[in-house]
1. Which one of P, Q has semi-axes √(5λ) of the Cα gyration tensor in Å, as calculated from the coordinates, equal to 30, 19, 15?
2. Could you tell me which structure in P, Q was used to calculate distance in nm of label points 7 Å out along Cα→Cβ at positions 33 and 49 as 2.9?
3. 23.1 is what came out when mean count of other Cβ atoms within 10 Å over residues 169-176 was calculated for one structure; which of P, Q is it?
4. Identify the structure, out of P, Q, from whose coordinates distance in nm of label points 7 Å out along Cα→Cβ at positions 73 and 105 was calculated to give 2.9.
5. One of P, Q was used to compute mean count of other Cβ atoms within 10 Å over residues 17-24, and the answer was 10.5. Which one was it?
6. Match the computed value 35, 16, 11 of Cα extents along the principal axes in Å, for residues 81-120 alone to one of the structures P, Q, and report its label.
7. Figure out for me which of the structures P, Q the number 31 belongs to, where relative contact order in percent (Cα under 8 Å, 6 or more apart) was derived from the coordinates.
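All of the numbers you see were taken from the coordinates with simple rules; none came from a lab. What you see is a predicted model, and the numbers here were worked out from it, not measured in a lab. Cβ atoms are built from the backbone, for glycine too; each structure is taken alone.
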Structure P
């Protein structure tokens, strides 16, 4: 495998899963080690998870929509300031899991990752790098912010949630096309908010 191929595979979901196993050692692996491996992609992974929650039935719990928006806002601000990975409490970073469990997680996730790889590719990856990443982070911040007023109406937070979800996919896969789709979803959320206010 050439260096170029390795670099490319590291940009996709399957390659990222492989790195979690290949670039760690020992019978115990800490969350901090995993976060170090994924580096900036960890922002994408976190934002992706938050986006999934934002468009899931979990948000029917009173206050859940705003709670997810607050956490998304905090992580987006960290991305805005170009931190290498999200800041998490030290005790959380020291959490350990066995290598067997890590391998089981990777094996169980491989089919889903393979499907995601078919839909994504490193396209327009300049959008995931400075100075464009600042704009991406600002859209993520704005998506979290518009969630607060839209959370007052039924299904209002869906569009900003979709924007956050697509952004997580784009950042994780280094796929600028998904970041552009995220921008369209955000624009739709802004349009909806504007119509509600007028």
Structure Q
């Protein structure tokens, strides 16, 4: 699955950009040496962990694994690392580095590009929720319009924050790691079931 996502979300868009004669290096900039990188990473990641600890059932799901808190921490960190690569790098390269950057240039408006990219980001998650979800999954419905509205309403605000972060930092590593922090707690139980 990771190879597929890397090919679709990173490889093909990067190849198109390269074939069109645009530079790829700025899109893959890690930004580690820029002022504020580490502060932004720590503060935003901690905020995302705190938010998801409150608004998602992830802590209950992790608790159901029967791990002690000390044993759960490495699994949360491993989930964060994995999801920073699988979801963070793949989705952020496609949506921020490619789409948002191009829309900013075309529309001559960073704000419009962030909003449009965020709506598309929410809609891109619609098929996964609609086709793989079920009655026990938050936001799932048999009504495809309701599911689309749910994905836009819940994911677009997070996408706006990632869009602002990309616009300000131009650091793919930073947005990928913060994206991973958003997904880490909700993904830990499944990560443990697969790898534990």
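1. Numbers: P: 30, 19, 15; Q: 28, 21, 16.
The structure behind it is P.
2. Value 2.9 for distance in nm of label points 7 Å out along Cα→Cβ at positions 33 and 49 corresponds to Q out of P, Q.
3. Clearly, the read-out refers to Q.
4. Numbers: P: 2.9; Q: 4.5.
That value comes from structure P.
5. Values: P: 15.8; Q: 10.5.
Corresponding structure: Q.
6. Working: P: 34, 32, 9; Q: 35, 16, 11.
Only one of P, Q returns 35, 16, 11 for Cα extents along the principal axes in Å, for residues 81-120 alone, namely Q.
7. Structure of origin is P.
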